[in-house]
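Please treat every number below as a calculation from the coordinates, not as lab data. It should be emphasised that the depicted structure is a prediction, and the values quoted were computed from it without experimental measurement. Cβ atoms are built from the backbone, for glycine too; each structure is taken alone.
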Structure I
């Protein structure tokens, strides 16, 4: 039973401002690039059987700076699509939809919980089939939802997994039970 290592991309202008970013292809901030470079020594000696990344620039650049310029692009690792809420902060959305969160309310024109569940389950099935540890570079909400699905929980339980930019998390096993081995480190 292999491990799944997750890395959230480095800081962007919108991630620092709390603006929801799914399809908008923003570059890393200089400080986001610096922190991404700092991931390289933490990941270098693991011996990953496979490395995948969201095709979004911020994830691809994080993978490159962390020492994985040839990471396979994987659409299943893109961020949860925010639809009409792209580029808007939760605070601003709540002026018209009190109590709104990605975890509890739909985003008009965005991806449903059912859609992201199918997408992430497909990625997990693939990752579990690989012989050895898998490294995945992605985004805040989708990686949190992925952790929930690894644990066989609904994607909405991703709300319990705070995830900072340019952090490493590891999912694995205790005997036959999927577990979180390390989070947001």
Structure II
């Protein structure tokens, strides 16, 4: 089984938990059962911020944790482990959601006549254009029908790219 590239891993993390979580994943990924306090120290940020990031990863099932009671202080400390095996599955889920969204966009672009004002204030569908008497509600200019074939072509190209087999590299893998 091929590994995901560093870029693909970062895309999955960013789309599921946010861009700010990527440094945490890089810190946690190769280690097991790391306390949130050690993670906060190594990332040079507050433990509450690290907890927030960990909870976002936890909601996506990308981390697991165990809880142990601190003998010295008496409170619970959580130890976190990144679930590398979950990444490929999540990558496929994110990719499928994006494909579904793009297909919907292509369908809408093909099925709808859009109108645009010469100043590019707005782009509206036929029904809205009729309601505004084909005049831009922003600037009052006469709206013209938009040729959205270039937009459709770009969307279809992105779909083709996403449908192509996953190509990965060994170098730069997270």
Structure III
């Protein structure tokens, strides 16, 4: 990746856009790293049983920490990626019987899901706010990061229909998340 176009541009080419090129390179590297770490956690070659769940949870938390470190609190379309990580963490926690921790992750998933959909509706053409990415603009509608048929609330609401959550389905915190997502799903 060091020898890619973005890497060379980040070294400066004398056109006055070096800061933007550096931020684009940081964006490419950070998002690729965070997504690759997430993909590593769910890779089928890594056993999916109690011997790996803590390791997978740590990987997914690290992925979210990369998003937070590079993009700050306003992740814009990366909120969808953080939401997925929190949901995945919840799947391992529920398997371990950790109800409160599962609910914490589901609530975080919901917060990021709602933020992702708000960002989709309001942030096109706006700059990210982190010092590492404040020259980068949320692309106009029709970009790679856009939902295809439905919004994130729709998809993430669907994730919570899995039978793994039957034991907490009637919990007030779970119902609150389900209702929040269902209300905004389209």
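Quick notes on this one:
- Identity of the structure behind -20000 (criterion: helix-only ellipticity at 222 nm (-39500 (n - 2.57) for each DSSP H run of 4 or more, over all residues; to 500), calculated), options I, II, III: III
- Top of I, II, III by distance in nm of label points 7 Å out along Cα→Cβ at positions 49 and 89, largest first: I
- Taking Kirkwood radius over Cα pairs in Å as the measure, the highest value among I, II, III is held by II.
- A value of 32 for relative contact order in percent (Cα under 8 Å, 6 or more apart), calculated from one of I, II, III, originates in structure I.
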